[in-house]
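These notes open a run of structures that come right after.
Please treat every number below as a calculation from the coordinates, not as lab data. None of the values given here were measured: they were computed from a predicted structure. Cβ atoms are built from the backbone, for glycine too; each structure is taken alone.
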Structure 1
């Protein structure tokens, strides 16, 4: 699936994921499946179709989600079932994506609740505790925590190491600037300006490069927020002694490149603005306090066995070199380690490498927004057909820039008439189902367009709806039982249109697709009748 995601083909990936959700709550994949599907459904621009999975994911993250000191739990027991909920940074991003989904639906209260949930405390192991009374040295790593825990088991008795893992850290305030920004945006959506300012101020304190953005957000005057993701997040791999530990290897390089954003309409073009990244997932994933201690706990037990077998030989070597400090002890316990040590590397591979938060003002209907990263010309996307908020307040759009560029749909030229665009498109006098370029849902106004073009004059709206339903095509998220379905433009069975201003909308509406292939006799015959109608004033495409 990763090649399709990297190229922005989210529709097929989302459809496949939605049919493979495990229902075994004890499986590590239970939460992961829902996290992956939420990420892809948002990238497709379908927040309504993400409602069910977002709510379920939020419920799982919230279940016994915090320790007494407000640090996050990665593994919990609920009703006797062991549930894995992801690394702390995966959970923080999960809460953020839920907040984005709620904000895209205009549910600012729920968005605020989810965003604030991402601001849990982190576990910081201190040098003094890790040194065990010796001279502190080296970096704070999972290997050092596991070693110290194993030493405590040997010195003070079984359970001492687990107690150190559970209590040997200092709870510290999160440095998740993105969580503060999204929380602030949600506060603005609720009209809580002072609360929003506090959140923006904290984001700028954590990441000084965001100071200008915080000032702009506080100043107001905008009506649209873009949350833009770029790059592929890091991959979880085995590392250390026989794979007992895990680490996250970057896939997209971290840079200080800004995001250039320009609003364009028929009336005017605003000057481009540049915005810094609000999150670097490579940096978060490489920091111990943003990782869970599940692997550390397992490795501690294995290292304890090595200590017992190796005896005094373990003390030989440098404290900062895990391969040397284990020394002969691990060599003697090697068979045991190889048989049981390998850590689980499953993770949410659909997370982005970096995220931008961008305030813009949309003044005219059917405006476009051009976005591009510095020094990344293939990242350019023109997002068409964006209207001002209907209620005149605030709206949010999520944009996922695919790492692989070059697609024709990035130029923003709409080729299919749809429910988010009022303009005229060549061939939109007929539904795509019957050989035209219109994928609007059936309505009186839609049918009038067809009949004004000389087509379907003997049809009623019910006739048109029945044509779709006989073909098995869903017309609403409710028809899809609240889930995600692939659009008919890409061979699916859904007519639900993504939100404009999203990657999924651009991919669907701004490139040519093969003609629709009827599945039923009634649609095939209707299409044949249209083709034989030589009196149509509009040539078929």
Structure 2
């Protein structure tokens, strides 16, 4: 059943009341156009039979044919409202996200210049809780040792755990599947695997046996354990407006983004050689295709940054160890490559940074080498990313095994990189669980171990005070390295299996992070140590990058949802 609701403003009632009132002038002011504009576009109460008024329910409004969805969250009294001006005149379908519940009836409401909708929403208990669980909630639900769950968690690096737990594979089928997936290139998805690559990781029999014991194999109709889920948002986490821009090209996989001085959002694609621009005002997207460098290798990119002129720079990942600039004025591409000995088919160069001095840094994670490009002269200098005598490795993370470790005094690989105000790189040693610094004048590299072993620091950024903020993927913690004191601090969010991935600090004293397993955008108050977790409306979107526009207070936060093909904007309503 579909409920269509259109409620006109009751101007006639105001006129009648005002004509009978000694204070008619005030009634006249109350019914003025400016006051009408302050009325919410849609508002109401969310309830269920089990709980009554429900806090923390995400309510999303979407107009058919549009690529923009607006979401608000119900407060402690179950009340929600879409502010005036946020929804243009159109018919909207309403949807909700509230784990354990679903909407009782489909709802559409019309919003117009003289129309508004007061819509109370009734929720009922869901008949399919499993379809609402995030990967982190699956990990809380399944039985197993810490080592078994850590191995299962690493599956979430490529896809959610929902298909893993819903599968009917037994031990033999899982062993073949793990071996096959171990041969795929890193940017692969279940919908579009890329491979086989030259390196094949054999499946782990222990992991295959474990997966077959917790899924729907052996004729099971349901899971042999209780399904658990996290609580809904509450308090400050409900004070937010989230805008999602669905990208128009089918199969879009936005991996990283960067914010232009004009407010435009530039992003790349994990599977295609596109550089794209989103206009947040209109929701329109424009794309340009980069020239191919190695047609037989994956056509993907991972990182993107803007220079002072607003030109996007992209690392070419498996397309060769190279940096490509897109000139926004001429709409032309220019590419610089690393020396030939570093530019073979084994190069893996996902990271790029534009320094304040104009130098561009890009990285061969396979060899552990950092390259500094001078765009004016074309000169490329290269540096060993780790101290002499250390062994570099890459890809071991995707060797799915129960006993896999991520900390070694001899094994290192570079992942997330940044550049400080002096033009020197600071970066994560993902395999060795260190933070590394490189002095570009001397070539000296220093390693600083994270206090938590096997933390797998993944990606980070440098704040205005020179501190390096990063996510500890395997430890599920936020980290901060202070180059002045050479100390590393760590903080743990109040959600397990969060898989913090990137981190960025704003100028107002908050640090923001996200991950692929929870659908949360994390806000950490540096002064109080408090966390606020904003839940996104899209399930299993997967966050691998996060950026803030802190020209506003509170800031506006942007994240690409890789697997959902969505760019999301988070606006806290402090």
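General remarks:
- When semi-axes √(5λ) of the Cα gyration tensor in Å, for residues 356-411 alone is computed for each of 1, 2, the one that comes out at 31, 13, 8 is 2.
- Structure with the greatest value (metric Cα Rg over 2.2 N^0.38 Å, set 1, 2): 1
- Source structure (of 1, 2) for mean projected area of the Cα convex hull in nm², for residues 212-251 alone, computed value 6.3: 2
- Given 64, 51, 37 for Cα extents along the principal axes in Å, for residues 140-427 alone, calculated: source structure among 1, 2: 2
- At a computed 10 (relative contact order in percent (Cα under 8 Å, 6 or more apart)), which of 1, 2: 2
- Among 1, 2, which structure scores highest (criterion: distance in nm of label points 7 Å out along Cα→Cβ at positions 220 and 244): 1
- Test item: helix-only ellipticity at 222 nm (-39500 (n - 2.57) for each DSSP H run of 4 or more, over all residues; to 500) calculated as -3000, pick one of 1, 2: 2
- Which entry (1, 2) yields the derived value 6.6 for distance in nm of label points 7 Å out along Cα→Cβ at positions 52 and 444: 2
- The maximum of distance in nm of label points 7 Å out along Cα→Cβ at positions 172 and 380 over structures 1, 2, that is, the highest value, falls on 2.
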